[in-house]
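> Alright, structures below, take your time with them.
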Structure 1
Amino acid sequence: MHPIRSEWIELSAEDGTTFRAWAARPVGVANPPGLLVLQEVFGVNAHMRDITDRWAREGFLALCPELFHRTAPHFDAPYTELAAARAEAGKMTLEGLDADFRACAAWLAAQGAERQAAVGYCMGGRMAFLANTALPLRAAISCYGGMIPQHLDRLPALSGPHLFLWGGKDQAITWEQRPQVEAALLEAQKPFASLIYSEAPHGFFCDARPEHFHPESARQGWAASLAFLREHLN
């Protein structure tokens, strides 16, 4: 584990908007790989900042951008306000997201992180899939990402190998989404891995929500994620 330094930074997108991102750096690591960490629907809250810091301790230059900045800057909703969070998510556009991804990638590259990947949780799992079609990533990971089948038209542009982590007891993602995604990637001959944690509910990484957190699945999923990224970023 590396000591880290983390802070809010401000970035500018090509459409003229500016936004905050939580940046976590491993201290004493020369040219660390860059990792775009993509938020749950509740914003870049304390949990997402903690996840970003965890990745930095593993040696990644980790960056978690605020994706709702065009409509709700600094959005940070309690877990009890899912409807409000979903309302903000519905206002995002693919054009805006792609611009944000490119701004983040440019910042990471400017820090010396030319090797880049993405990881996302819940809504961020879908964002990681989109980022892997918008950027020349080495790899990407979607943790219980829903609604990915809506974006399979972007599959030809998928850049790096993709890892999908699913909860076997996920009540938030309809059952048919996983085989739809897997079948499309197989047909497109895109490299991927898909892991199901049979006892895990939706959001099983989130230790800030005891009713969702599944420690065993979270430990196994973290190890699989770390191995996947190190394999493709080394």
Structure 2
Amino acid sequence: MDFFIKKIFDGKTDELIHLQFQKFSRGNFRNRAMIRAKFSAKGFNVSTTAEFANEIVRAVAERLGEKSTNVTGIIVSTSDLTGKLEFNGKKQFMGIKQYIIDGEMNGNKIIELCDNFPECFMGLSFNAGETELKIKPKAPKSAKPSTKSADEPQKIDFCKLKTTDRDLIMALIFETSDFKSAEIFHDFIIEDIDLPTDAKDPNELRRLAKRKGRIVRRSIIDGKQEMKEIKFVA
């Protein structure tokens, strides 16, 4: 599968892309969806910020398929998932619920979770063959427009991926498949929000509203810097 940034640069759009921007207001959101990767004889070591978590979980689960593995972490939701989800414990703070996951699960079941709860944050860690995924078991911070004090990049360590699967890496770093080190940064510039005219409920308005703007992608690959920009609606 392709991740949301690649799909946007390929001129595609879908509901998963829409969900990525649902919580964004107007403004300039600097240093989002960041990636740091290194390649060695043992394979790729990749770290990303939280924006990629759900898609990486799904991509690694697709590679796991019918095989089972131990899955640990949390699923974060603003809705009550009691009775809809098997979990080992629950934490709640300020209306945000964290469902603790710890047990055997196959890849198809993980994908089913992603499909059933697309608006939830999947902070899950597990292995699929030679691919190892670790995601911090905590809720990611909310998106806020950049200020002078917020322009410094956040740490690129929320998701960590070790793999020999070059196709998986190419879904993140699509400039080239041949590199030793790469860093990718994105600025999300939300210029307008189109509200649906036939929705009155505030939650429905938020869910259906579409963001219009630009994404600036800045890459440093083996020391070579490049910048791309694309308009998007999601």
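Laboratory data are not the source of any read-out in this text; all were calculated from the coordinates shown. Worth saying up front: this structure is predicted, and the values here are computed from it rather than measured. Cβ atoms are built from the backbone, for glycine too; each structure is taken alone.
> With relative contact order in percent (Cα under 8 Å, 6 or more apart) derived from the coordinates and found to be 28, which of 1, 2 does the value describe?
Source structure: 2.
> Of the structures labelled 1, 2, which one yields 2.5 when distance in nm of label points 7 Å out along Cα→Cβ at positions 81 and 193 is computed from its coordinates? The partial results should precede the final answer.
Values: 1: 3.8; 2: 2.5.
Source structure: 2.
> Where does the value 21.4 come from, among 1, 2, when mean count of other Cβ atoms within 10 Å over residues 97-104 is the thing being computed? Mind showing how you got there, number by number?
On the way: 1: 21.4; 2: 17.2.
This value belongs to structure 1.
> Supply the structure label, taken from 1, 2, corresponding to helix-only ellipticity at 222 nm (-39500 (n - 2.57) for each DSSP H run of 4 or more, over all residues; to 500) with the calculated value -5500. Display every interim value, and only then the final one.
On the way: 1: -11000; 2: -5500.
Answer by label: 2.
> For distance in nm of label points 7 Å out along Cα→Cβ at positions 9 and 185, which structure out of 1, 2 has the highest calculated value?
Going through 1, 2 one by one, distance in nm of label points 7 Å out along Cα→Cβ at positions 9 and 185 peaks for structure 1.
> From 1, 2, which structure was semi-axes √(5λ) of the Cα gyration tensor in Å, for residues 145-224 alone = 25, 13, 10 calculated on?
1
> A further question follows. To which of 1, 2 does the computed value 1, 6, 13, 17, 19, 17, 13, 8, 3, 1, 0, 0 (P(r) over Cα pairs in 5 Å bins from 0, in percent) belong?
The structure behind it is 2.
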